[in-house]
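In C-alpha cells below, several structures.
Each reported figure results from applying straightforward, stated rules to the coordinates on display, with no laboratory input. This is a predicted model, so every value here is computed, not measured. Cβ atoms are built from the backbone, for glycine too; each structure is taken alone.
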Structure 1
C-alpha cells in the first residue's frame with residue numbers, strides 16, 4: 001500500500017525520500033516528496049500491527065519528523081516502533097482535561113507501569129491509572145488541541161508503543 005500524507009512543516013523540515021517520519025506514531029520511510037505531500041510504502045507487517053489500514057482519505061493524523069542529532073528532546077524517547085493497536089474504551093472529562101481509558105494488550109502489560117510512559121498514536125503520555133485489561137492517560141488541553149487524540153472516541157483504535165527502556169528491561 002502507498003500512503004500519501006499532506007504534512008505540515010515540510011518547508012521547514014525539508015524531508016527527502018529515505019527520511020523517517022512517524023505517522024500516528026508509526027515510523028515510515030518517505031518514498032516521495034511533492035510539495036506538502038509525502039508518500040510512504042506501507043507493508044503487510046505494518047498494516048497487521050498498526051491502525052494505518054483503518055485510515056481513510058481526509059483523516060487527520062499525527063506527523064512527527066525525526067529528531068536530528070543535537071536537537072533538544074522535549075519529551076520521552078519515541079521510536080515509532082508500534083507494538084500493538086488497541087481500542088479506546090472510554091473518555092471522561094476532568095476539569096479542563098480528559099482521561100482516556102485504553103485497553104492493555106496482554107503482550108504489553110509487563111511494559112506498562114503507573115507513572116511510566118506510553119506513546120499513543122505517537123504522542124508520549126504518562127500512564128495516570130491502570131487496572132485489569134486497561135490503562136488511562138490524562139490529556140491536557142494542549143494535547144487535545146494539537147493532536148488527533150482529541151477525536152479518538154470510544155471504539156477508535158490507537159497505536160501503542162511502550163517506553164523503550166521498559167521494553168528492554170522486560171526482555
Structure 2
C-alpha cells in the first residue's frame with residue numbers, strides 16, 4: 001500500500017502544475033502515482049535476481065475545493081502537501097497559509113460537532129461505554145474552539161473516531 005499525499009492550496013496556487021510534475025498525468029482533479037526512484041534497489045536486484053522488482057510509489061491526490069468540503073476530500077490521505085503561490089507577485093504566501101489553516105480549523109470543528117451529536121444520541125440508550133465516549137468529543141471540541149487544530153492534539157489523546 002502506497003503513502004497517499006493530498007495536494008492542497010488556494011485556487012491558482014500551482015496545485016495542478018505540481019500534480020502534473022509529480023505524476024506525469026494530464027488529467028486535473030485526479031489521482032496519480034509518483035514513483036520514488038532509488039538506485040539502491042536496482043543494485044540489490046542485480047545481486048539477488050528477483051522475479052519482480054517493485055519500486056516505491058506515492059499516491060498523489062490533487063484536492064479540489066475549499067471550506068468544509070476541502071477537509072472532507074482529505075479525510076483519507078496520509079499527509080498534506082500545501083502549495084502556496086510565491087511567484088506571481090499577486091499573493092502573500094503567509095496570508096494564503098493562514099486562510100488554509102482557518103478553513104481546516106472550521107472543517108475540523110464541523111467534523112467534531114457532527115461526531116459529538118451522533119455519539120450523544122447513541123448514549124441516550126443508557127450504554128455506559130457510549131456515555132464515556134461522549135466525554136472525548138467534548139474535550140476535542142473545546143480544543144478546537146480554543147483555536148487549535150485537531151492535528152495539534154497529542155497522539156496519545158487522539159482516538160480512532162477523529163481520523
Here mean projected area of the Cα convex hull in nm², for residues 59-138 alone has been calculated and equals 6.6, so which of 1, 2 was it run on? 1
One of 1, 2 was used to compute percent of Cα pairs over 28 Å apart, and the answer was 21. Which one was it? 1
Of structures 1, 2, which gives 2.4 when distance in nm of label points 7 Å out along Cα→Cβ at positions 3 and 75 is computed from the coordinates? 2
For which of 1, 2 does helix-only ellipticity at 222 nm (-39500 (n - 2.57) for each DSSP H run of 4 or more, over all residues; to 500), calculated from the coordinates, equal -3000? 1
